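Next up, some structures in structure tokens.
Nothing in this text is a laboratory measurement; each read-out follows from the coordinates by a stated rule. Worth saying up front: this structure is predicted, and the values here are computed from it rather than measured. Cβ atoms are built from the backbone, for glycine too; each structure is taken alone.
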Structure 1
Amino acid sequence: MKTILSAANAVIAIASGLLVLLGYFLPNIFGGLRDQMLLWAIFLAAFALLVGVLNLAGTHLKKVTTRQRGAGYSIVLLISMLLTLALVGIDLAGGENGPAGFWSLWLFKNIQMPIEISLIAVLAIVLVIMAARLLGRRPNTFSIIFLLTVVIVLLGSVPLYHFGSSAPLTTLRGLAVNLLAVGGMRGLLLGVALGTIATGLRVLMGADRPYGG
């Protein structure tokens, strides 16, 4: 029985993948079926997200009721979830576009965005400290380059004692950000794209079965 279910799962996954793929190469023939299958996938993904949110809420509610360690953080998370749902619900009830409504955007601009900016600021400080520690423990060419890059980018990005407006620092920062960082990021994205294509082909051929079996 298990073998039959495994084979059936593989056939459904391969057939679905091929039909969606053919929908892009032959849109006049398989375009409608492709769009319908993508809508089903979006619906299933939304349902899976809802199940995950409910499971997360249930887990933290259990921690609060049983007074486990870290229950205070669970209370903050639950209150944040309820507040977000309430504000989005108010926007929907008022005829606005849910997450793009007034209160939803207020929550994003006044709570979420300042928290993210604070985390980025802390990350920058941590990078400098870790670079200095790395240089003190194992000084080598790469650690020196890393520390110099961090310092140049930070000083070229902030108006501290007019460092950010200095022409040499601005030039060096632009070189590091626009040339080296963008080139490395594009290389990473190309690697991710090639890995995704390879994984998709393995799933289509039945070599990988992430759905089980």
Structure 2
Amino acid sequence: MLKENLADQLRADIMSGKLRPGDSIVEGIWAAKLKVAQASIREALNILASEGFVQKDSGRTAQVTELSEENVIQIYEVRASLEGLAARLVAEKKPCLSELDQVVADMRAAAQCNNLAAFYQRDLRFHLLVCEKSGNPFLEQAVRRLVGPLFAFVVMRLHSQNRDPRYWETSVEEHEQMVEALRSGDPEFAEHQFAQTIRKFFSETHSLLHKEKMALLSAAN
């Protein structure tokens, strides 16, 4: 459909860096540029807003998602607690975890193809699926509002950075360990494993963002 195609095009421009965090996406300008109705651009932006790639308040121009370093720290702080709780609930309920196994396998496939965007799409799916399996819809909604913009922003900021292949493999292994923690049936262990792993993810993300910041400052000088 047209709106999905337009969303794909805008998403590609965001991922490639043609549209940077904080840039405005004016519906009328893009409608004229792409020779489509303004309503179609609006629908495409609604898709990107639901994915976290743009922020769009009612009546205001959409902007490519931008988070400050403090925002990233705050989101990870809340994530560690909320996803730890989700892991505790899943370990207690003991639902089928085959979907999580498949998502991790898909993450490994994306890593082997060096496809950062696909890797993070599946990574996001993993964490939302854990919350879904917790059986608490309020918890799932809260985590979705937090991690959608976070994942999108991290992908936008780090898309062009080269990664050591070992990073990908380690991340996949950590997600496998999280699944095993859920399978353990030990709520306290599952909660601890998730919270600890997410704090580790924060440390890695924060380090990468800092390196990017230093590289930009060095280039500017």
Structure 3
Amino acid sequence: MKSIKGEGSVNCPHCEENFDAEFWTLIRGDEDLELKDALIGGELNLVSCPSCGHFFYHERTIIYFDPTIELLAFVWGGKEEDFEKQKAQMQKDFELLKNNLTSLNINYQPFYLKSLTELKAMIEYEEFTRTQSEVVAALAAQNNFKVVALKPSVARVSGFPFYAPIAGEEYTLANFVKASEELLKQNSALNMLKTMLDEVKKTSKLPAQVK
């Protein structure tokens, strides 16, 4: 499934001119980095009225999809008071997407967001998570530890990195705790790893890994 651009009629909120415009309806965050940057920069689906030159956002639901980190978000870009009504439609769209694209194995729940601003914040947090995860993996390698890839959708809601270090061959509680404590001694700024370690010690349960 690729990024999708549509075309339709829009009304300028400034001069009420009606004209046709192009707009993105689906963004593949793992493939189209330019579109991802445009979203973060506030330029996605920004249209200009050919009559008065006024710039405005085309109010339409956008789907943001990055299967590499199990992130699927439906974003309503219109008035906040219309969000709940649109959310019901977005939920129907998700079921349709999931049922028709079984090859993508979407076995996680999507996010329903009120605005592109919320999506921008989510993507920026994902970048922070990637950075922390890469540091965990690199530091683990320096210590001859292995890492286990965690299920991204599970790690995300818990504030965990995408990797869990282990001091041994098996993904066991003891191996995880030993490796994590050592890495945190060497880099106390790995806040997400500390969060995960504290939770594992509290519950004695290891985070779900990628099968």
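If mean count of other Cβ atoms within 10 Å over residues 63-70 is calculated from each of 1, 2, 3, which structure is the one that comes out at 19.5? Mind dumping the intermediate values first?
On the way: 1: 11.0; 2: 15.6; 3: 19.5.
Derived from the structure labelled 3.
Given a value of 0.95 for FRET efficiency 1/(1 + (r/R0)^6) of positions 31 and 55 (r between Cβ atoms, R0 = 30 Å, to 0.05), calculated from one of 1, 2, 3, which structure does it belong to? Mind dumping the intermediate values first?
Working: 1: 0.25; 2: 0.95; 3: 0.65.
Value 0.95 for FRET efficiency 1/(1 + (r/R0)^6) of positions 31 and 55 (r between Cβ atoms, R0 = 30 Å, to 0.05) corresponds to 2 out of 1, 2, 3.
Given that Rg/Rh (Cα atoms, Kirkwood Rh), for residues 15-118 alone, derived from a single structure, equals 1.16, which label among 1, 2, 3 identifies that structure? The partial results should precede the final answer.
Values: 1: 1.16; 2: 1.08; 3: 1.00.
It was calculated from structure 1.
Where does the value 19 come from, among 1, 2, 3, when relative contact order in percent (Cα under 8 Å, 6 or more apart) is the thing being computed?
1
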